[in-house]
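K.L.:
These notes open a run of structures that come right after.
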Structure P
């Protein structure tokens, strides 16, 4: 008979649960909630040479219910011209507004928010209010915890990066913009400051923006596929 202690509701209670309870809920994620979740990935410059950690400049969101949907939240007003790059996008003036929009969608559609590694939660903690960070923690989860358990049970070698996990399902990693994501963002910021409008940005920089969006989308999509696979496999192993 199937186990009765599997969590079938949202990842956690937005008011009472966090931390360890949140991690346990991710590990008990059901296939249905894995299928319906919002998969997110930030893009940013990363730590600068002087040690400063800037806010991410965009947040990709992928979900699949009846139809696959991918959209981008631009988090830096300077980059507003990118909302016209051909991807369903919005521009917010700060991280707080972007995350509150994400939380509103997750709440109204009864979806969990899933990401790969602790980075996303760390960024929300750093650049959002305590209230918003707590709400994000309550509604979201680090899917890597689930993937680690799944890979261990399959007896495969230890994985670390998202690319490592993609190899488990024979999915080829998607190439990042050259020479790097950080450099792509710096070049796009300069282009947007100069041109102000998408159609006035040089074709080379427009193509760079599309590469960045495509890279972000593929990371979100890969995490979606991996998490669904892990949830399905682990759920079957819990049938006794």
Structure Q
């Protein structure tokens, strides 16, 4: 197995944390850097497209043989990282179809045409083979190169509501500078576009099983607890 991590901010302690997570999987590890201060590293991939640029570059930095886990650094901020490693080890034998396996969400009730059902939450992808990873990176590249068509009014309303939801703990909970909100809005659009691309090609497979559903619930609780302590 090869873990292809994606990091913006970097410290020696965080590098060690990534390595421990890969060791838990018995995996090789490569950390793809997107911050300009890491430009001297051979695994620097630039930040023009944020984490999606790293996803597009993942196949170029991958070991010859899979499986592969492509995962960004929200792994350690918003998810039960150790339990995710345990679950991946247990589930890998069942994830062998061509394509990528991912954490998915149902489309919202209003279902704008831009949002497929389900769509991939773009923080973790499992590719069982080299060809699956190459197809994934190529799909990301096509999404990044395609012009963004005019957005439907329903989709625009969805994005605005999700980024600026009035209820605490609902919608986007990250930094709120204009630059941060613009970045998050763009990555959401890419997330949905990539999901449509993969789904149309029959290459998007949801994670499944009771262990996965339990992880989803635990991640949600962890995010709520984090928000609570930040606001107290």
Structure R
């Protein structure tokens, strides 16, 4: 399917027959299920999509995985040219014009304490909400009067679930709770998750600050047209 996707993009728009001889360096941060570090990232759907587009522009594409904090340092220093997937507005990063995908954040509770509608933010006042270190949180949630508990372990989801089950948390924040709350995930038997409807977050490819304008335009046009031809969401669902 990856080869077919690459050929499809090339025939549809941006492969002109002239491939840039330069190498492009791409940083990747974990964002399951789109980017999953527990397996070879070449099997992750977002990696496949991005790789196939960049192969239409560059003769060599090098990917390297990072923690979120280290990735931002590498991008700022210019060690890498691109970084994904990131919430660029939280970090005020230069980025491509269209998001790779969007998610709706939410909270996950024990089933017996489930709050299905999160628009009434006053109901959250005083609750202990777990948040992974470095995770961008809706400003509205911060202003609602909740107590944010920072999850510092290497596996913040496991830590969050354990603390929730032991009643040390009332809920935990997740940028895309439907990754957890679905029939394929055993955790859905213990948890119930709600979304902050009306607050979608776009996840983008960020670019280094000193990227040449010509280079930026070439990459941005390729991704813009590729997303119009076959969105990442469509690609993900077809190959799930």
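A short reminder: the numbers here are calculations on the coordinates, not readings from a lab. Treat the numbers as computed from the prediction; the structure is a model and nothing was measured. Cβ atoms are built from the backbone, for glycine too; each structure is taken alone.
K.L.:
Of structures P, Q, R, which gives 3.3 when distance in nm of label points 7 Å out along Cα→Cβ at positions 23 and 143 is computed from the coordinates?
P.N.:
Structure of origin is Q.
K.L.:
Taking distance in nm of label points 7 Å out along Cα→Cβ at positions 79 and 119 as the quantity of interest, name the structure among P, Q, R where it is greatest.
P.N.:
When distance in nm of label points 7 Å out along Cα→Cβ at positions 79 and 119 is computed for each of P, Q, R, structure R gives the biggest number.
K.L.:
Still on this structure, please answer the following. Rg and Dmax of the Cα atoms in Å was computed and gave 18.3, 64; which structure, P, Q, R, did it come from? Could you put the intermediate results ahead of the total?
P.N.:
On the way: P: 18.3, 64; Q: 17.2, 48; R: 19.2, 60.
Label of the originating structure: P.
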